[in-house]
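A.B. asks: Below, each structure is written out as structure tokens.
What follows is calculated from the coordinates using simple rules that are stated; it is not laboratory data. Treat the numbers as computed from the prediction; the structure is a model and nothing was measured. Cβ atoms are built from the backbone, for glycine too; each structure is taken alone.
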Structure I
Amino acid sequence: MKRIGFFDYRLDNFHAEVYLTALRGPLSRRGYVASACTALEEAPSREWAKQRSLPYCATLDEFAEQVDFVMVLAPSNPELHLAMCRAAFALGKPTFVDKTFATNEAEARAIFAMADERDVPLQSTSALRSTAVQQCVADLAGTLQSLVVYASGSSLAEYAIHPVELAVSCLGPDVQRVMRLGPDAHPQFILEFSDRRTALIDLNLGSDVPFAATVSAPYGHEHVPIDSARLFVDAMASILDFFDAGRPLIDRRETLAVRRVLDVIEGTSLGEFASCGEAIALAPPF
């Protein structure tokens, strides 16, 4: 069996739970096992691990001896990812980093650079990269022209990545302009890609709205709901695909584009356009 280790801030979080459940349940035949875990906050993490019969390691040296692959979690604390990745990459093992990858684009580039220096295969995604929407887009007979993404969450900082990841995974990394509209509790974002392709993100921060997307191509459109019950099973399966391959299966330009868009939408006020090039510069209000 191939061994996966969880490296977290505090292991008593939703992502650690659902990834472990997926590994031990529907994905158990993939040949992987969660073999060890460690965390920055030891007491609650050790208790979480004990309750789930998952070996807890007090040090990264002990952790390294028990794992072949590393998952850096801390999904609600991306400000810790740079330091956690520096420690994880020193182990020299293929590493997945949970959402949100980094707090800004410069930090994201620094994490990739550290992985390159250590020759560590690295991949990071939100759970919204492996859904029925991407499959629908892959099966299109024509070119994807536009995408409307419906999403929700409790905060812009933590949950905007999901619809942005979905949009970039379907339309590619060449986002040219971003516009923010709407109230703080229910913002909309228009992303303009090359060749006049667009994505409209409707992010409801006040109500629980199921993830879904409307896919438009020259021949028509299709509304695609996202099965929340399968979301993290499919996300974990894509992580195992990465570990199987031993190399990233996602173009890092897309990961950087996601972070660049997040930098823009977190930093602009209502109605402002922003360029999404190498350097982000706000243009006059629309």
Structure II
Amino acid sequence: MTFDEFLHQAWVDHGSQAEQVAGQMSDAISLIEKNDQIPPMANLITHVLGEHLGFWSKGIQLLQQLKGIPTYDSVSESSKVITRSIASLELAGGQRQSVDDLSLSDQIRVLAVAASALSAQKEPELAQKMIREALDKGQLGIEKSDPANRALAVTGNNLACELEEKTTRTKGETDLMILAAQTGRKYWEIAGSWLEVGRAEYRLSQTYLKANDLVRALEHARTCLEVAQENKAPPLELFFGYEVLALVEKARNNSFGFSKAVEQVKVNFEKLNSEDKSWCETSLTKLTR
């Protein structure tokens, strides 16, 4: 097996077989032949050992092992990725109390990753503390091109999505879900295009729907559609814009608004290509059954 084959299969399997994938990592490190293969391995280790398993020390050990690879370059991006990844696991695992020794950009990125890991490990209060700290640091003056902006956007979106999927949430988890969705929206405005902004509005609408704040859910559903329509979005974006509007109208017991939104969901579904139809059909069925 090559390293690239392992990496692909590990991402396929890690959701349902996290411990098995983690157990293969030490051997997989020996498959690395190029320095630029180190960052994706570091990202996999951090995600699986951190978010999925909470094995902080084991993750740090594996990340340190990457420095022993013959092709490792201590002044390359690989070294920076390893440093950030170790700091994220140390912070999430309580082995580090501060990120002040890092650059401002790296502080934000480390805090964002640690917040995701802690949320996944059912520590919403700590996760919220870290994402708020990252947001505070983001106000200190990072450039628009700084990758920390994208890190906050991605973390916010992923955290909100993860918490929306829970069947029940504590107040702390609901507060974190809303903060995460707001973070995603704010930072996609900086790091993304109208497409990401529209999708962040979709995420906010879903989040407020789950939080039972139907006024804000409706506001963001409408904004999601406005962004799509103003930018002549493809049918896929309109499909989901009308889908979330239909869900909100249903929750509001607005049968007229619901039926009008569903009508547009169907119209845009018919315009999708066959691949998009195959994975959008479930959403359509839930609305129309």
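A.B. asks: With distance in nm of label points 7 Å out along Cα→Cβ at positions 14 and 142 coming out at 2.1, pick the structure among I, II it was computed from.
C.D. replies: II
A.B. asks: Given 5.1 as the derived value for distance in nm of label points 7 Å out along Cα→Cβ at positions 6 and 262, which of the supplied structures I, II does it correspond to?
C.D. replies: It traces back to II.
A.B. asks: Ranked by Cα Rg over 2.2 N^0.38 Å, for residues 126-165 alone, which of I, II sits at the highest value?
C.D. replies: I
A.B. asks: Here is a further query. Of structures I, II, which gives -24000 when helix-only ellipticity at 222 nm (-39500 (n - 2.57) for each DSSP H run of 4 or more, over all residues; to 500) is computed from the coordinates?
C.D. replies: II
A.B. asks: I, II: which one has relative contact order in percent (Cα under 8 Å, 6 or more apart), as calculated, at 18?
C.D. replies: The read-out was computed on structure I.
A.B. asks: If FRET efficiency 1/(1 + (r/R0)^6) of positions 118 and 222 (r between Cβ atoms, R0 = 35 Å, to 0.05) is computed to be 0.25, which of I, II is the source?
C.D. replies: Answer by label: I.
A.B. asks: For which of I, II does distance in nm of label points 7 Å out along Cα→Cβ at positions 150 and 238, calculated from the coordinates, equal 3.0?
C.D. replies: II
A.B. asks: Assign the value 0.97, calculated as Rg/Rh (Cα atoms, Kirkwood Rh), to the correct structure from I, II.
C.D. replies: Matching structure: I.
A.B. asks: Further, regarding this structure: I have 3.1 for distance in nm of label points 7 Å out along Cα→Cβ at positions 158 and 190, calculated from one of the structures I, II. Which structure is it?
C.D. replies: Computing distance in nm of label points 7 Å out along Cα→Cβ at positions 158 and 190 on every structure in I, II gives 3.1 only for I.
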